[in-house]
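Listed after this line are the structures, all set down as structure tokens.
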Structure 1
Amino acid sequence: MSLESDVFNNEPFGPIAAIRGFDTLEEAIAEANRLPFGLAGYAFTKSFRNVHLLSQQMEVGMLWINQPAAPWPEMPFGGVKDSGYGSEGGPEAMEGYLVTKAVSVMAV
């Protein structure tokens, strides 16, 4: 598919598989991160090096590697950039209702 296709320039919802080849993983990550959307990303690899690189550099709220999206109730659900702020589900969902307080005590 052409890079100018709507599927590569808008945030699609629904089951869709837009497949495009890349020469390097870095090129694929740069292409994935170029848009202001970041709900979820998917990748297939046999390399743990690639898993680490993807998990560190992909600008998404959820990353699925070697599997389809199958969220669990314990797993945070949410996007980044224009795809949302914060997470629903998981312990992270409670953060919006909590007030964090730092307390430092020195013995006298």
Structure 2
Amino acid sequence: KLEFLSDNGGAYRAHATHALAREMGLEPIHTPVCSPQSNGIAESFVNTFKRDYVSLMDRSNAQVVLAQLPDAFTHFNEVHPHSSLKLKSPRMFRRELARRAQESGVN
């Protein structure tokens, strides 16, 4: 299940926001209170996603944007290189970790 990570701002903790996230198939979760590191991770993702995906999307209306998000998230996780993952995509990085664990006999 996909998670919708946000900080603890009132708008993100609101029942309506949680209901909308669940309606979209997302599980709303929040960063730990007083955790600037977690907030930084979330903010970094948002900035990268806006820069590399949203800025290139047709943004004529909300429905058009929402229809484009699944492909954008798939690309972000399957193809997009991440500097923190040695320029591999998250899925590529996880497959490599699993392969190494299997080769070393670690489960």
Structure 3
Amino acid sequence: MSFVIVATVVPKPESRDAVREALLAAVPQVHTERGCELYSVQEDEQGFVFVERWADQEAMAGHAQGEALKTLMATVSDHLAQPLDVRVLQPLPAGDPDKGAV
């Protein structure tokens, strides 16, 4: 069973560019992690939102303990306006298989 993660990153206003740069640098590294099916970052006026999909709980745990995430957090932690908001979700596919699930 795959797992979806939605993680919200809110940078301090003066740190937005530095946080964006660090997030984008981490993406290619995470894409190589075992079980990574989707790892994408979006941006809005408040900050950044990651949408992730992991093959299983072991892959998700491996990412949480992985070098890419550790490096990313060490780089951005002092630049955040609030703690990360991370939600782990289980997909509920519905309708068209290509459109009804992340």
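Kindly point out which one of 1, 2, 3 the value 14.0, 43 was derived from, the read-out being Rg and Dmax of the Cα atoms in Å.
Source structure: 3.
Kindly point out which one of 1, 2, 3 the value 11.6, 31 was derived from, the read-out being Rg and Dmax of the Cα atoms in Å, for residues 51-90 alone.
3
A value of 42 was derived for relative contact order in percent (Cα under 8 Å, 6 or more apart); which structure in 1, 2, 3 was it taken from?
3
From which structure (1, 2, 3) was helix-only ellipticity at 222 nm (-39500 (n - 2.57) for each DSSP H run of 4 or more, over all residues; to 500) calculated, if the value obtained is -10000?
Attributed to the structure labelled 3.
To which of 1, 2, 3 does the computed value 16.5 (mean count of other Cβ atoms within 10 Å over residues 19-26) belong?
Structure 3 accounts for this read-out.
All of the numbers you see were taken from the coordinates with simple rules; none came from a lab. All values derive from a computational prediction rather than experimental measurement. Cβ atoms are built from the backbone, for glycine too; each structure is taken alone.
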